[in-house]
Structure I
Amino acid sequence: MKKKVLVLMLLLLLSVVSLGSSKQVLLATTTSVRDSGLLDYILPTFEKKTGIKVKYVAVGTGRALKMGEDGEVDILLVHAKTSELKFMKEKHGKDRVQFMHNYFVVVGPKDGNKFKNLEEVLNKINNNNYKFVSRADDSGTNKKELSLWKEQGITPNTNWYLSSGNGMAATLNIASEK
């Protein structure tokens with residue numbers, strides 16, 4: 001963990017140095033990063049060591065990338081590699097450093113753990129019209145979810161696919177009520 005935190009601090013510092021003498025930067029990150037507590041853990045140390053205040057906004061990856069493209073933020077902390085590479089190819093960013101990765105899980109009822117693989121789970125949802133709650137917010141998580149449906153040749157339909165338009169915590173709460 002310390003190595004990853006140091007890498008993030010270095011990345012932030014390098015970005016800040018390129019901005020000149022600014023004593024404040026604006027970071028666009030994902031709701032998942034915010035909800036994880038990572039920023040609460042690393043930002044006080046970074047700010048104390050550098051004297052640079054980091055303000056952040058937590059949104060989906062798609063929105064964060066758009067904010068970066070529009071010059072609304074100084075630094076991005078997002079998780080959708082294909083979209084990030086496109087962002088860099090279009091020359092909206094200066095440097096891209098990968099320092100974390102995601103694990104994706106399908107959350108469901110207790111008896112749902114009897115499946116052998118993701119293909120079985122997605123097909124069972126589709127074939128039985130089981131409710132599936134999606135973030136549907138153009139986040140990295142949402143992008144990954146959509147790619148998994150596509151890989152299985154499944155087009156989500158309104159009989160079972162619910163779009164929350166929220167971050168992960170809110171979406172999990174909605175799913176637990178369904």
Structure II
Amino acid sequence: MHEIHSVFEPLAGRSVWDVQVPGFVDRDEAVPRFMPLAATVYLALGEGYFRLDSVGNYGQLAMSLVTETEPPPALQGEDEEFTLASCGDSFFADSYSEYRITRIRYALNNESVPGGGTVRCAEFEFENRFVVFADPMYHFGIRLQGVGAYDRWVKDSRDESAAFGPTREGIWVPAKTT
């Protein structure tokens with residue numbers, strides 16, 4: 001078992017009901033609008049959240065199980081109204097259902113710290129073949145994409161220089177529960 005699997009094990013048998021991006025409500029214009037601060041993304045569980053953070057040089061994805069969401073550091077000490085955007089509809093066909101994770105594919109490089117819950121990027125596959133791919137190396141935060149994104153990322157990353165070492169892939173599948 002790879003070290004990172006200990007970070008994924010608490011997800012076995014648990015269901016995700018939403019993908020949430022933190023941000024704030026911008027009330028400076030006539031119509032208020034949501035402004036994402038996407039360096040963090042939450043997978044909402046029945047109880048608690050699986051938190052994804054863009055860390056390091058914004059090229060690593062830190063993952064952890066947390067009990068609640070929290071305002072991003074950019075909002076601390078500000079008067080802005082913290083809120084979460086629900087993005088689950090973009091990835092799940094039915095926003096009122098919960099889906100168990102059936103597989104996590106992830107990539108590592110020399111900056112990754114698997115024992116500390118950090119990978120280069122990760123793809124979460126759910127029941128009914130729904131997919132959320134999280135890539136932290138994006139100017140505006142964590143880029144979320146769907147089916148096929150991980151495979152495209154792997155293909156494209158093979159052509160990059162090995163500045164951060166070779167890309168290594170791994171897969172976690174939850175143990176079967178009866």
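Could you figure out which one of I, II the value -1500 for helix-only ellipticity at 222 nm (-39500 (n - 2.57) for each DSSP H run of 4 or more, over all residues; to 500) was computed from? Working through the options, I get structure II. Out of I, II, which one gives 17.2 for mean count of other Cβ atoms within 10 Å over residues 60-67 as computed from the coordinates? Among I, II, the structure yielding 17.2 for mean count of other Cβ atoms within 10 Å over residues 60-67 is II. Structures I, II were shown, and distance in nm of label points 7 Å out along Cα→Cβ at positions 68 and 124 at 3.7 was computed from I.
To which of I, II does the computed value 1.0 (distance in nm of label points 7 Å out along Cα→Cβ at positions 108 and 148) belong? Considering all the candidates, the number was obtained from I.
Taking 34, 14, 10 as the value of semi-axes √(5λ) of the Cα gyration tensor in Å, for residues 84-139 alone derived from one of the structures shown (I, II), identify that structure. Source structure: I. A value of 1.17 for Cα Rg over 2.2 N^0.38 Å, for residues 28-91 alone, calculated from one of I, II, originates in structure I.
None of the figures in this text is laboratory data; all of them are computed from the coordinates on show. Every value quoted in this text rests on a predicted model; they were computed, and no experiment measured them. Cβ atoms are built from the backbone, for glycine too; each structure is taken alone.
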